[in-house]
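Alright, structures below, take your time with them.
Derivation of every value follows stated rules applied to the coordinates shown; laboratory data play no part. Quantities reported herein were computed from a predicted structural model and do not represent experimental measurements. Cβ atoms are built from the backbone, for glycine too; each structure is taken alone.
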Structure P
Amino acid sequence: MGMNATIEAVTDRIAKRSEKTRSAYLDRIEGQRRSGVNRAVLSCGNLAHGFAACGVSDKEALKGDVTPNIGIITAYNDMLSAHQPYETYPALIREAARLKGGTAQVAGGVPAMCDGVTQGQPSMDLSLFSRDVIAMAAAVGLSHNMFDSAMFLGICDKIVPGLAIAALSFGHLPSVFVPAGPMPSGLPNDEKARVRQLFAEGKIGRDKLLEAESQSYHSPGTCTFYGTANSNQMLMEIMGLHLPGSSFVNPGTDLRDALTRRATERALEITDLGNEYIPAGHIIDEKAIVNGMVGLLATGGSTNHTMHLIAMANAAGLRINWADMSDLSDIIPLIARVYPNGLADVNRFHAAGGMGYLIGELLEGGLLHEDVLTIQGKGLGRYVAEPRLKDGELVFEDAPRTSGDEKVLATVAKPFASNGGLMMLKGNLGASVIKVSAVKPEHRVIEAPARVFTSQEELQRAFKHNLLTEDTIAVVRFAGPKAQGMPELHKLTPPLGVLLDRGLKVALVTDGRMSGASGKVPAAIHVTPEANEGGPLAKVRDGDMIRLDAEKGTLDVLVDEAEFAAREPATCDLSAEHINMGRELFAGFRSLVGRADEGASVFG
């Protein structure tokens with residue numbers, strides 16, 4: 001089948017819009033390549049400092065400029081289940097590099113926040129900003145100019161986008177992203193959600209809630225629902241920065257270790273010292289970015305990537321926007337159902353055919369660019385594959401071309417839904433994003449009076465005091481990037497879900513985030529311009545009728561236009577939200593950060 005016309009049109013307009021910035025970017029990374037990718041440009045004193053801690057054989061190898069050296073950027077810490085497996089990766093990578101005739105060094109570590117830990121806590125205000133901190137921290141590590149390629153060890157929400165921004169800033173270096181894989185399946189996600197709602201209603205105690213949560217998040221590895229962390233893994237693979245089929249292999253397995261060794265070998269093979277130079281800045285072009293957007297839509301992925309993809313593309317000199325995503329959403333079918341837009345977790349998705357089946361089905365349907373560059377070489381067709389161990393050796397076999405579970409993976413011809421899992425809303429309240437893949441059709445259009453809150457805690461109090469007894473569109477404002485740093489508002493999911501189950505018409509409208517775990521309640525998030533900048537959301541009052549229409553893609557307050565324009569925008573004293581838990585250190589970020597629809601980045 002030929003390429004879909006809408007995908008071609010969106011790709012072409014991105015290329016045209018980005019012509020000057022992309023050209024300047026490619027010139028810049030070519031200049032970096034020419035000025036010296038390896039240790040030959042370092043003085044003897046510089047170089048001696050750079051390998052002082054190495055063993056004898058590595059020192060001898062690094063004294064010359066013909067031995068490829070990998071810089072490892074790691075997000076390891078042993079508090080977070082997703083990143084704990086990375087503890088052993090540097091030793092494994094160094095050993096694999098030596099066997100291949102190369103060397104490897106940990107160039108630096110980056111912070112790794114967990115939104116699951118910080119949910120509803122003051123430190124959540126730092127979460128989105130951590131992406132740009134990670135990018136800068138990785139850049140510091142790579143700035144020593146000791147490296148011919150880079151390997152990035154990271155999984156979760158802001159970590160992979162931050163690492164990708166850094167990789168593209170050092171776009172002259174080949175970069176290989178290395179996953180650690182999801183934890184084995186625990187308590188089913190629908191049961192976990194049921195227990196959370198019972199707790200929200202006061203029907204069970206904290207002991208029962210903690211027991212359920214511990215059965216869900218129970219071992220090393222990534223959380224198994226399809227949130228931002230696993231959306232990250234899908235993106236890295238479909239954009240060609242992972243090895244084929246490597247995203248969802250469980251940690252602590254022989255296959256996982258074999259994939260990490262092979263990733264190391266590949267990082268050495270594609271340096272500028274050999275005959276197959278593949279820098280990160282050449283892999284991530286307009287076609288790769290469009291492939292990433294298609295994958296996100298076809299799987300009902302994280303709404304966080306409506307910001308992260310824009311920021312990542314910017315780092316490669318590419319300019320994308322919500323309109324690009326919206327136009328693609330109209331024609332991309334939803335062919336994966338993974339919690340929260342289905343009952344299966346990512347382990348079941350992987351077992352049903354996983355990324356190899358998904359990419360093959362989208363390629364066959366003319367919905368992906370095949371003619372792209374990847375760390376495996378030219379052509380996304382290389383990714384219609386899955387890794388296996390045969391007699392202890394890693395091999396890549398053809399991925400299945402039929403779904404192993406039609407409740408989890410569908411076909412382009414007979415999808416779960418005819419359009420993508422994300423939708424952009426526009427109207428007199430601004431622009432916003434909604435994840436519709438988990439919202440039942442009967443809940444996608446709602447017209448109800450507004451109840452205005454300035455924090456999620458205020459809404460929770462109203463719920464606990466039984467003050468939300470009628471159809472309601474909850475407006476939670478002053479949670480945008482410039483106000484608080486755009487914290488996630490997942491604490492609202494259980495109470496709003498309870499109201500929905502009671503038969504009320506309920507929706508959320510906010511300039512904050514709900515991210516990849518956005519659930520069954522319709523939520524217009526990332527509203528831009530945000531209330532803290534005097535956006536329309538700041539003019540909404542209790543009782544105003546709001547219409548959220550996720551069928552037509554509109555979000556409007558139904559107030560006389562002249563009256564609404566004459567209103568003074570509300571203000572909010574957020575000084576108490578800007579101190580403690582390190583928040584005072586991020587005043588500069590809050591002043592510099594851009595709009596959500598521009599990537600919510602401090603880099604401009």
Structure Q
Amino acid sequence: MTLHPEIAAVTDRIIERSREKRAAYLALMARELGSGNDRPKLGCANLAHAYAGTDEQRDELKLGDRMNIGIVTAYNDMLSAHAVYYRYPEQMKIWAHEAGATAQVAGGVPAMCDGVTQGYQGMELSLFSRDTIAMSTAVALSHRTFEGAALLGICDKIVPGLLIGALRFGHLPMLLIPGGPMRTGIANKEKARVRELYAEGKATRDELLDSEIAAYHSKGTCTFYGTANSNQMMMEAMGLHIPGASFANPNTKLRQELTRAAVHRLADIGWKGEDYRPIGHVVDERAIVNAAVVLLATGGSTNHLIHLPAIARSAGILIDWEDFDRLSRVVPLLARVYPNGSADVNGFEDAGGPTFVIRELLKGGLMHADALTAGSDTMADYARKPDLEDDKLVWRDHDAISSDPGIVATLDAPFSVEGGFRILTGNLGRACIKVSAVDEDRWTIEAPCRVFDDQQAVQDAFKAGELDRDVVVVVRFQGPRANGMPELHKLTPPLGVLQNKGFRVALVTDGRMSGASGKVPAAIHLSPEALGGGPIGKLRDGDVVRLCAEQGTLQALVDPAEWAAREQCAAPPPAEGTGRELFALMRLTASEAEMGGSAMLSAAGL
């Protein structure tokens with residue numbers, strides 16, 4: 001199928017914008033490849049230190065004639081998605097031996113859970129944990145004793161952080177190895193219902209806790225289609241998984257064989273073989289566009305409007321929100337997964353999953369079919385579903401239509417002809433909005449605003465009945481430089497309650513919303529942020545704000561002369577406690593959200 005002209009045009013726009021930085025990146029990776037990364041070129045004392053921690057592989061490592069795979073792991077047993085990785089390294093060493101390779105744990109990276117920290121002080125460390133993970137990945141791979149790497153991570157900041165760090169070692173072949181989602185608990189709709197009842201004071205804390213535990217009940221990724229599971233969809237589209245690896249459940253034979261196949265595949269794509277596929281060449285402009293396309297086609301997390309630009313920058317590629325906006329106009333919505341539907345990711349997988357969506361997008365010329373992939377030979381392989389036949393891994397073609405067209409649609413009968421993302425611009429700055437789960441009669445909201453400096457103050461006002469009216473809730477000083485740009489997930493239930501009461505409600509913030517943001521229109525990632533002079537800091541209680549996703553506008557309806565003369569509000573003092581003061585340097589140097597909200601990339605000039 002011929003590539004859609006708008007996909008081609010956006011890709012060309014990115015290539016032209018990135019030309020200088022991408023060329024510099026590829027030149028650096030070529031120098032890295034030729035600068036002594038082969039272990040035989042390292043000193044004997046250096047190698048002895050690298051081999052001292054292993055007994056069973058030392059003789060094989062001494063030979064220096066086979067690939068040594070560095071395992072970078074985000075394992076911890078507090079985070080359900082990463083608890084599954086406990087036994088992976090020892091299994092992967094066996095599978096590496098099968099493939100004539102060796103494997104060592106190169107290092108660990110931190111993996112915090114946004115679900116635990118939502119609404120509390122720890123959430124202000126969340127975005128910058130991505131930079132910390134990237135730097136930790138670089139530390140792990142800096143020993144130069146690896147010819148490839150396996151990246152064990154799934155959740156919100158972990159996959160982007162692993163990739164950002166890994167791409168600075170872009171001369172090495174690498175794969176992401178997921179662990180899969182937990183099996184389905186209670187329905188997501190029921191979980192949301194109990195949350196809203198609790199927000200109204202109609203459910204007890206014990207009832208809420210029982211509901212939450214029924215939803216989040218075992219090892220594996222959370223089952224809603226938030227940032228973590230959007231990560232998996234994008235890794236498939238970028239060719240960085242074994243095809244179809246995203247949503248096989250933990251502790252199954254299929255999951256085990258997919259991981260085994262990943263280790264064997266890494267041994268096949270090293271630079272000493274005939275099929276060298278370094279990650280810095282796999283993640284090119286085509287891969288970035290493919291990731292953006294599948295994100296839009298599935299109604300994925302708005303957090304990737306920050307993460308994907310940051311990932312791209314680490315590979316010398318420059319993308320912006322206009323690229324997303326243009327792609328969204330031609331990419332149809334092909335999946336209804338909670339919060340954009342009632343099904344969870346297990347239902348999504350059963351109905352066809354990522355591979356079905358990729359098949360349809362390739363069929364319509366909406367993805368780059370010629371993109372280089374690491375996990376298999378071609379992008380077409382990612383349009384087939386993995387299965388077991390006599391305990392051996394095979395891939396099968398999909399039927400013409402999914403097993404549940406209410407969850408996964410074909411290109412001929414999409415849920416929407418567009419992907420549901422818009423840029424909003426106006427005298428308040430530049431923001432994004434995800435409308436794939438928002439009823440079209442709420443794409444435009446015009447109402448007096450109520451201004452807050454933190455989400456707890458919003459909750460207090462809600463409980464006091466002060467928001468029982470048409471209202472645009474403004475939460476400022478939530479950007480990267482102000483407080484690390486936490487997700488404002490705890491606003492979802494109260495705003496949902498207000499909307500259910502029939503009020504016209506919207507959120508405007510320079511912060512992030514949850515990766516599972518849904519039915520309430522939310523202008524998020526507003527840039528420039530309040531700290532440092534963003535116009536959101538000029539808003540006062542009672543100013544009428546107009547948000548229009550249809551026209552792509554976000555305006556304070558204030559007399560222009562008065563608006564120009566109005567002063568910024570004072571910023572709150574820097575927060576202390578829960579280690580937040582240790583991240584002051586990151587807050588000070590962070591870029592705007594559209595550039596990835598990264599202190600590290602900004603400081604490096606990337």
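Below are the figures for this structure:
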{"read-out": "Per distance in nm of label points 7 Å out along Cα→Cβ at positions 124 and 244, the highest-valued of structures P, Q", "value": "Q"}
{"read-out": "Comparison of P, Q - label where FRET efficiency 1/(1 + (r/R0)^6) of positions 332 and 372 (r between Cβ atoms, R0 = 25 Å, to 0.05) is highest", "value": "P"}
{"read-out": "Among P, Q, structure where distance in nm of label points 7 Å out along Cα→Cβ at positions 196 and 500 as derived comes to 0.4", "value": "Q"}
